[in-house]
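Quick note: the coordinates plus some simple rules give every number you see, no bench work behind them. Keep in mind that this is a model prediction, so the values were computed, not measured. Cβ atoms are built from the backbone, for glycine too; each structure is taken alone.
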Structure I
Amino acid sequence: MLLFVYGGPLSRAYYGVSSAIASVVAYSSSLAFALYPKLLAGAKSDDVTLSLRMVLMFAMPMLIGAIILSEDLLLTLNPAYGAASPILIILALSSLFASLSSIFESIIMGVENFDAVAKVSFRRAFKSNLFLLLTLQYVQAAIILPPIYLALSLSSESLLSALYFALISCIGDFITMMIRLFIARRSMPLIMPWAG
């Protein structure tokens, strides 16, 4: 909403077209939808590693493609959008972070196993990692909204407004992803399959 109010129509256009292309990277997380029911049934760490490997197998080439072809992809939509190439690169990274975050969220929710229990006490829910997970998005919003407001109110150029908005949001998504990774590792041991 802040970008719509302070950024202006051109800033919204830069951000919107970049977001539409970058969101393709986040679709890779749909390959891990089967992880949650497996975790409820008692999956092992190897199942998590396999899901992460499958998601990264698609997400990384899409991310690299979005980075290398960012200007060309935007130019095919409109020649004026070529200037938004850095925004597309940042949003593609942000989509990768969102994709990995959704996997870590599935791990946390699957290990907590609230769906399999008929009655859950408020005390147990409050002390669980699930409560921490659900409050994380509000903490993220409280941290990134002031810098976004400040950057957008001080910037008068449309491209810079959209760039600042994307950059601050990406940093927030990265920090949130790392916190979710920490909580997921606390819930169950997992190995990130970066190499092979």
Structure II
Amino acid sequence: MGIDPSEGAFDPSSISVVSKKTGRKVAKYKAFIPIVALGEKVKFLYFKYNKPRIIPEANASGAALIEQIKDLNIYHRRVFEYREKREVKKVGWKTTFASKQALISHFINLCRKDFPKILDEATIEEFKSFVWQNSAKQKGAGAERGFHDDDVISTMLAYWELKPVVVDEFAAIKKEQLLAKRSRARKAHDHI
């Protein structure tokens, strides 16, 4: 489950839930709501979809959301603390220029393997306006002016922990199913 939280004033909050077995985006919630209400929506979807790993963006309003859902199965990132000279775990996804590039690269890699199955038209439309900006104020990837990228971010976060090994297993299962279907079709044809 990926979450792009917002305080509900200028941007909507977005929640995306994907199936790690099929690669399909199975649920979405997007609305201009306060963080307290978003926390309740997250809990509802968490229990409805068998307690998936939650990957919330930890920037700004994400900290307030994380406080509400801290007892659930939440993603932890590893951060090197230079003062302490050791690696520590921190809750949630911290979006930086570098982490956003990693998120996009991972999603593109999954797309190359034909894994993400997104049937939601609104999310697909948001992906169309998710572009690289090179202007000083909007440097990096994001929504074009006048558009939102909340569904895009929550969707990519939901796919974050899916590794190519899982995708390759998915492809192998699909191939086996196709071969079995062809075999049944040949047997049925031979009986005619």
Give the label, chosen from I, II, of the structure having the highest value of distance in nm of label points 7 Å out along Cα→Cβ at positions 89 and 145.
-> II
Computing relative contact order in percent (Cα under 8 Å, 6 or more apart) gives 34 for which of I, II?
-> I
Among I, II, structure where helix-only ellipticity at 222 nm (-39500 (n - 2.57) for each DSSP H run of 4 or more, over all residues; to 500) as derived comes to -14000 = II
